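All of the numbers you see were taken from the coordinates with simple rules; none came from a lab. No experiment lies behind these values; they were computed from the predicted model shown. Cβ atoms are built from the backbone, for glycine too; each structure is taken alone.
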Structure 1
Amino acid sequence: MHDATRVVHAGLPEPSQGQPFLPGPVFAGAYHLAGDPASTAYQYGRYNNPTWTSFERALGELEGGEAVVFASGMAATAAILGSVLRPGEVAVLPADGYYTARMLAEGFFAQSGVEVRTAPTAGDAQAGLLDGAKLLWLESPCNPGLDVCDIGALARLAHERGALVVVDNTTATVLGQRPLGLGADFSLASDTKGLTGHGDLVLGHVAVRDPEWARRLRNWRTQFGAVPGPMEVWLAHRSLGTLDVRLERMSANALAVAQFLAGRPEVRRVRYPGLPDDPAHPIAVRQLLGNGFTKRAIEALFRTGTVDLVPEERLGVA
């Protein structure tokens, strides 16, 4: 199934005569419980919700793992940092990554005894700080500079040293890059941004391959109350169906703007991974499913003859 089709159907229930494609949101604080409460997944609104389940199923299908949805991208960030790190342990973060994530790590977690090391995304510079690390945090493409790193190579180095790997995949989204397939242990995104696309909700998620980490993240969500509202989750699931077409237009527009600016004498430098002369371009072509976002935008470059064709298996496209 093509990704453009998969995002339309992901997480939907089996078709049933006279029933909606996507059932409406479930608003519930408490549920009817007869007998053993453990006989159902839905006991209390802070523990679980059927609307979350549908969206998590959709994200898990797209990510290639098990997804846990959170009230925001920062709630998801805090859940990973808090579930993995203990005082005395080391986290390696990108010096040019999302500012609020760095602020949380270098503020609260550093004050709690976690050693935080930072290095730029470009040139895989974080590789030099991995000795003794418990967690490697990558952001590729990074926000806002759009530098990229070799996720697969860094994940292998980190695992050899006993470190877990997180990739903040907010910029690329699940259709632009699949961190779990590249070797990451956690794929994180602020779904407030490109995934939902309408600027009308705040949401985040984490996807993992190991069910034990999914369990720990859900425990964190329950105990810290980092729970999303069912209306926001339902809106996000609704928006997922248009992700492919939105990213196609976003990518085409971004490429057009970048090419225009690159041709202006007043502009000294343009950074966009889709431009063939951008320092991030070689890794972006090999690693992303598109030039920063989708496969089609890279295909547009192929048609113009500005880059050599890259086989689909190198792009990770099924």
Structure 2
Amino acid sequence: MKKVIITDQNFPSIEPERKVLERAGFQLEEAKPLCKTADDVIARCGGADVLLVQWAPITREVLKALPRVKCIVRYGVGVDNFDLAAAKELGVTAVNVPDYCVEEVSNHTLAMILSLGRRIPQDHNQIRQGKWGINPFRPIPAFSDMALGLAGFGKVGRMVARKASVFGFRIIAFDPLAPDSIFVDSGVERVDLNTLFKTAGVISLHCPLVPETRHLINRETISMMKQGVILINTSRGAVVKEADLIEALKSGKVGGAGLDVFEKEPLAADSPLRTLPNVILTSHAASVSEKAVEILQTKAAEAARDFLQGKRPQSALV
């Protein structure tokens, strides 16, 4: 019997996967204990034909050590824990779930934009300390006087643009891969990255983590931004160089930051980000709703099922 092994997961249960795979006649197992490292995957997943993976690293060494594995499915959109080049070279199909949480991530992003734009975290924190008055956090521009810059204009970026337009923002976006028609249809101004950095009062990151975007936000690019800019990151932690962002938050160059993702997760207990009053921190939670999580688990299992039935999964990357 063909076998699917879950390397790691943090869901309430794996019943959605079990329903899909066992109904199709395939065996489902979980690695015990769950895998955290490449060595864990090699040691515990040798009997798999397909791996369902949340955060475990699927490296070239893993794929070479597990020749029976012919398909790897990521619980999520990003695949920076997969060695896609090795998968392609070794004939392993790699799959993600690209569209399960567009509503959730766009809503989370907008919640952070609105909260920081209205200085809600800063005011909340000072009131808890016995202080009062909004003047310390001014100037507070009207949203209609601000440009919202989207770095990345895929499904989530476009949904953020649609929702944010209701609040009066001028919306600009950068995406080297999106065709002009996407910008025209969305009513969003296409700009180059330097223009986005120099123009936007709010910058929201919606790009994948690839070599070109690692530490895209750093001391040099921050220096190009407007004084008091607001930065939102619901994409991948390593798109931002945290040390440089912390410096800019302390100086006031960056007026506020909404961060759902971090260079290393969970965020270190002694990270200065935990103590700054102009920061909103969430636990890589932007994609989460009960509905979205069930869709994610189901679609991941369906991709594994389709592969084992001899079909190419719809969202196969290689």
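Tabulated data for the structure shown
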| read-out | value |
| --- | --- |
| Top of 1, 2 by distance in nm of label points 7 Å out along Cα→Cβ at positions 65 and 273, largest first | 2 |
| Computed 9.8 for mean count of other Cβ atoms within 10 Å over residues 17-24 - originating structure among 1, 2 | 1 |
| At a computed 0.05 (FRET efficiency 1/(1 + (r/R0)^6) of positions 33 and 97 (r between Cβ atoms, R0 = 25 Å, to 0.05)), which of 1, 2 | 1 |
| At a computed 3.5 (distance in nm of label points 7 Å out along Cα→Cβ at positions 129 and 233), which of 1, 2 | 1 |
| Highest-scoring label, criterion being mean count of other Cβ atoms within 10 Å over residues 225-232, among 1, 2 | 2 |
| For distance in nm of label points 7 Å out along Cα→Cβ at positions 201 and 265 computed as 3.1, the structure of 1, 2 it came from | 2 |
